[in-house]
Structure P
Amino acid sequence: MDSNIPLSVPNLSLDILDNIKECIETGWVSTGGQFITEFEEKFAKYVGVDEAVGVQSGTAGLHLGYSILGVKQNDEVIVPTVTFIATVTPITYLGAHPIFMDCDDTLNMDLNKLEEFLENNTEKTVDGLKNKTTGRIIKVISIVHVFGNPIAMEKVMYLADKYGLKVIEDAAESLGSFYASGKYSGKHTGTIGHLGIFSFNANKIITTGGGGMIVATNPELLSKARFLSIQAKTDPLYFVHDEIGYNYRLTNINAAFGVSQIDKVEEFVKVKCNNYNLYQEKLEKIAGLKLLPFNSGTRPNYWFYSVIVDKAEYGIDRDELLKKLNDVGIQARPLWGLMTDQKPFKECYTYKIEKAKYYVKNLINIPCSSNLTEEQILYVVSKLKEFKRD
């Protein structure tokens, strides 16, 4: 067996080649072509919405989303400290400021702390919800379903409605995750907030090489997103532009990948679920390692497998284990560096960042690709046993 096992790689097949060949033969390789429309329609049908807008990346989708929801210079957006930086940077593109929230034991935003912050640290004004400390207006809550684990959207939407805030769901990692019970039973992540953003980067559950998708509860928001993504052409024939737009449209050649990949989401989720359960069965027998669970009442996509390393029981700490795994060709990664520790955000407003500090120090992500084999999983587990120090 090849002992080089990547963390998360695309699961591609040669049936994509017919679509790519058509793009080349017709010359439609850029931001026009039939595959864009086909992919948008198939994607919308899969997640259960009427319409979707393809963009060049999840980051581009977030930038458009924050702008469409009214985030402007000197406004604030509530974001988690546990996320990839792309959730946060588009806020700064608009001259706005993040407010960082702690995580809970699911790695998702701590909604109890969010509620506490909104109750004690904000006040309603004629201009909107004001942060009492900074004096700025808060416009949006940006929710991330970390590693494909659906957050409790009932509480998110309750708080947003109570305080007059808009909600963006950063569902970049959670395509295929949905709620199995409660108010939103049957609804996919990304389809509940005012806007939802998905990513098709190479490490996601499906890939288009690069690309993203926007969905919305209000069709007017989607129309605005589509308009802004094509340089805000009011009259495309005579090149009239009445406002600032962006070159953010998904390309046809990327969409050609997506048309094939979207049909395989459920197949990929099934494999990832089975592999997660196998890891769980095996890791339960290794003292000091705990595979993080996914939330009950949901059908997650099992995108990433996160293991907590307890040095007292396992014998070595997370960093030493990280090095040992990578040294033998098993690609493992720590949690992202906390956003509150990143140099560009050092001076930003934070609220009781506590639990995130534990997870950033003790969490490791292990191989989780949808084409990961049982043999590879057993090899990873064998090394995790071998490296344990009694």
Structure Q
Amino acid sequence: MIEKRQLDALTSLRFFAAAMIVLTHAHPIFGSFGLAEAAPLGQGVSFFFVLSGFILAYNYRGFSKDGSIARFLVARFARVWPLHFVTCLIWIGLIFHFDRYTYFGGVVGMERLLANLTLVQSWIPLKLWALSFNGVAWSISNEMFFYLLFPVFIGLWSKHWAKMFFAATLVVIGFIWAGNSLELKSADSFNGVSLLGTIYFNPLVRVFEFMFGIFLAKVFMTPLVHDFKTSKLGWFYLELMALALVVAGMLLAGNPGRIADTFGTAAGYYFQREGIWLLWGLLILVFALSKGPIGAILSTKPLVFLGEISFSLYLVHAIIITFIEPHAEAIKLYGLTGYAVFWAVALISSALLYKGVEDPCRHLIMNAWDRRHKSHIENFKASYKPVAIVSASLIVIAVAMIHLNRI
């Protein structure tokens, strides 16, 4: 079995996947240099799902010890929920005053808030639920579904991986068939049951990508793969080929008409929104193994840091975009300068949230769970005191905004 090591290049790739999603959402205001029109950049979410399965299977190779499953689930909660909670508060504070009824309509609004806080909103195949509050959090809802299943997958993998893949494949095909048979609408503007909810948001469909990531991790951990040797030039060629295949796949996904004509609208929709998981997997595997120059650049500290704050960037960018949307026409007049300011605000906010909420809260929760020695906790408190102050300040600001909007 291969020993664990840092996969810094994969961490940096997270930033570029998150940036693709930011480009997509910012396109109506700032444009995207034609990128969002040529290719469905939202496929970056698929990268995250495949990478999630890969990293978890690489880091958690079994649950043989008592309490290991519980600790895994606590670790996953600590990784995603504190930042999700804080960004949800910030979203409420900044956005609700635009249209309270739409965003928070009485009892249903409370139910949607509860679904968001428990991260089950995407399990309900309706746009108004999956995209309620900080809409991008739907993917974290899917991730929570994957986390709950992950110990089962790992426990059954060695003997039943082929059956599990077959079952997941049938689920995907089944939903595509149902989408075609029921003639579900593909327009994202439709608020009823549509392909958006049943294929794009649906964790039962998206879990296939997560399982593919687990499969790749198992391949990566076999000695035979690591026996492959080539020169730096050879690795450079493989890196370029992996990137080129992703670009080609994205461009093909941008024009899914031929697949839709042959296999139905739902199949074309699937390919356009999430269908290049195989290419994402190849990219992940190449850069996990690579000793080439692109991998070396991706492993530099600045790019690794951008990868580390990518989760914060993913959660905060939609809040910023929604907040400035009413002023879109005025902002467009500033051109590239306005776009540069937007990115600067997004990255600075992401860094603050990472340092002030995401990282310290994760350590706080896991240290509380693992508490054995008082000195260990005291060291933690001392080292994280500055960021804890920033975290508390962000929460206070969010609560204050909510109060001001209600006045």
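Some values worked out for this structure:
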| read-out | value |
| --- | --- |
| Structures P, Q, by distance in nm of label points 7 Å out along Cα→Cβ at positions 36 and 180: label with the highest value | P |
| For 24 (relative contact order in percent (Cα under 8 Å, 6 or more apart), calculated) the corresponding structure among P, Q | P |
| Ranking P, Q by FRET efficiency 1/(1 + (r/R0)^6) of positions 228 and 276 (r between Cβ atoms, R0 = 30 Å, to 0.05), the structure that comes out highest | Q |
| For 1.0 (distance in nm of label points 7 Å out along Cα→Cβ at positions 316 and 348, calculated) the corresponding structure among P, Q | Q |
| helix-only ellipticity at 222 nm (-39500 (n - 2.57) for each DSSP H run of 4 or more, over all residues; to 500) from the coordinates reads -10500; which among P, Q | P |
| Origin of the value 0.25, where FRET efficiency 1/(1 + (r/R0)^6) of positions 108 and 172 (r between Cβ atoms, R0 = 25 Å, to 0.05) was derived from one of P, Q | Q |
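A short reminder: the numbers here are calculations on the coordinates, not readings from a lab. What you see is a predicted model, and the numbers here were worked out from it, not measured in a lab. Cβ atoms are built from the backbone, for glycine too; each structure is taken alone.
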